[in-house]
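What follows are several structures.
Nothing in this text is a laboratory measurement; each read-out follows from the coordinates by a stated rule. Quantities reported herein were computed from a predicted structural model and do not represent experimental measurements. Cβ atoms are built from the backbone, for glycine too; each structure is taken alone.
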Structure 1
Amino acid sequence: MADEKTLMADIEGALREAKSTFGSEGLLLERFLPEARHVEVQIAGDGKGLVVHLFERDCTLQRRHQKVIEEAPAWGLPRDLLERIAQDSVRLGETLDYRGLGTVEFLVSGEEYFFLEVNPRIQVEHPVTEAITGLDLVALQLRIAEGAGLGLKQGDLTIDGHAIEARLYAEDPAMQFAPSTGTLTTLSLPDGLRIDSGVEAGDAVTPYYDPMIAKLIIHAPDRETALARLALALDHVAVEGVETNRAFLAALARDAEFEKMNVHTRWIDERLDDLTAAAKVPGIRLWKAMAAVLFVTRGRSDDAAEPWSNRDLFTNWRLGLGGDAMEAGQRVMLTDAAGSVEELCVGPVRSGDTYTVYGSDGAALTFSCREIAPGRWRVAQGETVDVATARLHAGVIEIDAGPGRLVFRPAPPLASAAGESAAERTVASPLTGMIVDVKVSEGDAVAEGDVVAVLESMKLEISIKASASGIAANIAASKGMMVDRGQTIAEIIPPEKEQA
């Protein structure tokens, strides 16, 4: 970053680079706004000088300059300031005899605002404007294109309530939000709100297009209600097959500073660690225990392709093996949506559909679990009674309860143990993309954490690292090669095996 002492040298360096790269030494200096809000105005023009504004949207919540959550109107800013911004947007459109829909974007800092750009198109966030105005912007765009004009005047437009939109992406927050490719084995979205989506369960997320899965749009009488409904809706989203930013969005919707609108365009990047930290789910032990019971009583099967086909209840209880209740139970490995794995033990059923489930720490949890209608379960622990919906599908257990929609992937403990040692020595591609470099050769010594290959996917470069030390062997990728998610790049064999 430049300072006053090096400013001239930095400018001269930038001029040389611009001349070399673009053939031009043009340089634009802009005022730096460290804590600005991003406000944009939706305009519509008939191409004959008539332009109206459809009020503003706030798009301040951004990550690396990419919008994450958008809302309308811009809450917490003076209406007279927003009206001045809107009028300037209209004047710009009138000067251009603007035809069609467009967005005029600004940065707002205190009582000042600064022009950014014009996007001459319908944008991703247009549904929040539709919600507060009651207009169909796509229909309006087509009307203008047909030459029928706007069919409305500025005085016809009013703001109704508050709308907010969150973009659900197939991306992995644990890997710097790298796109996550694969097949959507499960896609379950909540009811009671507008959802714009172009995919469904069974579709593939590829590296060739934007990884957006859906937009969740809430319209409510006020912003507080809209935020609460958005957080609840995100809790009831379930996606399997790819990683998503669902938990990240839910954390944003519940953030106290965002609720007060004490944010700016770089606010997310400054608090990324806190916002991506795993959230504590209320009563998670109980719902994990319920998932383990469902797997043991409804889903145990040796058929890996359809784990729910064996519904012969309690056929494999290991009774009479001693006084240890854990030894007499059935064990199951559960992987949650965050990738955390825990081994649980389900004890034999007692009267009243009562179970005792032991955690990995040996702590016991006793509760009753009874199906009261197809897919509906009454779950009681002490004096607390909940009703949950459980779905057993495509190798996962999906529980829709008070905390939201929880997804667990169950497996017998031996299945997990058998593959663990082999899996950690297989270096696989985390995404679909192109290998741009292979850092090791056959027989090279590799330490845990060493970069084995570099992958490019959706314009991002990702280092693929070894999770164990040993000798590089069976290298199956080369520079320029396209690989699928999960495809083996190389194997890391133990040094002693190489010597043998």
Structure 2
Amino acid sequence: MDGSATVLVVDDSRTKRYLLVSWLTRAGFTVLEAETGAEALSRVEADRVDLVVLDVRLPDLSGFEVCERIKSRHPALPVVHVSAHAIDATDRTQGLTRGADAYLAEPIEPGELVATAHAVLRYYQARRRAELLAERLTGLADTTVAVHAAPNFSRLLEAAATGAAEIFKSPAVVVAETFDGDCLAGICAGPGADGRIVPWAVDDSGLPTGATVRVQDPAGWALVDWPPGDTVTVAAARLREDRAPIYVAVPTATQTARTPVLVQLTQAVASAVEAQRSFDEEHRIAVTLQRSLLPRCIPEIAGLDLAVRYEPASARTEVGGDFYELVMLDGHLLLAIGDVAGHSLHAATVMAELRHALRAYAVEGHQPGEILHRVNELMRTLLPNELATICVLLLEPATGHVRLASAGHLPPLISQHGRAEYVQHSAPLLGVRAPRPADLEFVLPAGATMVFYTDGLIERRDTTIDEGLDALAVCATRVDADLDRFCRRLLVELAPEEIQDDVAVVALRRH
């Protein structure tokens, strides 16, 4: 390994330089020459140099100063001093103190020079390998954090590709299959470049579970411009037999023996991909469950206009347990809206149980307050660790008479004649044993519109709940003739571009 190294010999004596060059060349080194300190500094910057053999006395600069300058810019470049004049202990001490790795005093034996060169190079090569490994492990740790923190599948692959490019200082490709079965590749042209996503398919047949590493032709991975004349090392990780593997491809020249960092990176990405797939699967199940449990159609009721908007949380966040109910019972409209605490498939299943219980107690003929009392008792018995908010209303369409009860839910809003006011009915949320107030009774005036909603419509991380309520009141002072358009406008003006929580809005207008 040392024999292929390049040595720069710096000496103003042509005869002495000839001897040094001859000895090193016969030992298998590639040798460059310089006569002055300035020329030596230039060659170190312009050429690939692995070792400098440097005379102490040069015509322009002291060899000690040249060594210091080399070490200041290239700390990992070894320097060996040779001298026929500065040979006492003081000179050797100064040379070693100012950065030299060895100090040879003439007369020098050829074997001694070659042995010193090999010894110094072995140390620095080991040091470079250790530093390279440490740098790559740091990059591996950063990339592992980035892929596990990625908000979605595409961003995960982008983070993996850019991370691999930074770790190996080369182009990189990462390929994985989404939960839906789409095979995508994250590609990065090199360190500092942005990653991007393209569709790409890989033949997985015969690939076992676990980690494998193969050297392949770059033509089979023609997603980036690979270094000419090099092959591609592809690491694959398959965590489960029923899952598609993930692949990380980089130039073979970047790899060391046993490719430890590449294998660890591939396994870290595979773990993050599996977690993202599981999250996407649960999200899909939860959204499907929510959609199946919500009313399939809005009842048509003489004297009333009804409109609903329901938007589940974005795919980057977990779904919640928001729900609503609209149904006619014995000539009265039952309207309910609620929100189960938490965001997960579990919250969606709790929502289903509460909605069925609420409908059952309503069919038995109970008033809103009694419905909530019974649902609360059910929760405390069968779901003791759950919390939820619900607002329930029974409306007689002909007269506009309303009975309303709330369990910690956000207050509904009544808009009429350009004014919007909240209907306050403070009561403890469900899941808590506490006294509940009597139902609120009033008449909804003809032409008035009531708005029911969940917290996803008005809550923001950068504002208070009161600011959200004020914003809703301002938006609701004007009610569109088309209630569907009105509900859509509320979402556009109030909800964030990327919905972080489920949003349910129900609008009710009496003719």
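In terms of mean count of other Cβ atoms within 10 Å over residues 29-36, which of structures 1, 2 is highest? Write down the numbers at each step before the final one.
Details: 1: 11.0; 2: 18.9.
Biggest value here belongs to 2.
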For the read-out mean count of other Cβ atoms within 10 Å over residues 405-412, a value of 23.1 was computed from one structure; give its label from 1, 2. 2
Taking -12500 as the value of helix-only ellipticity at 222 nm (-39500 (n - 2.57) for each DSSP H run of 4 or more, over all residues; to 500) derived from one of the structures shown (1, 2), identify that structure. 2
Assuming 20.0 is mean count of other Cβ atoms within 10 Å over residues 53-60 as calculated from a single structure, say which of 1, 2 it is. 2
Looking at structures 1, 2, which one was log10 I(q)/I(0) by the Debye sum over Cα atoms at q = 0.07, 0.08 Å⁻¹ calculated from, given that it came out as -0.62, -0.70? 2
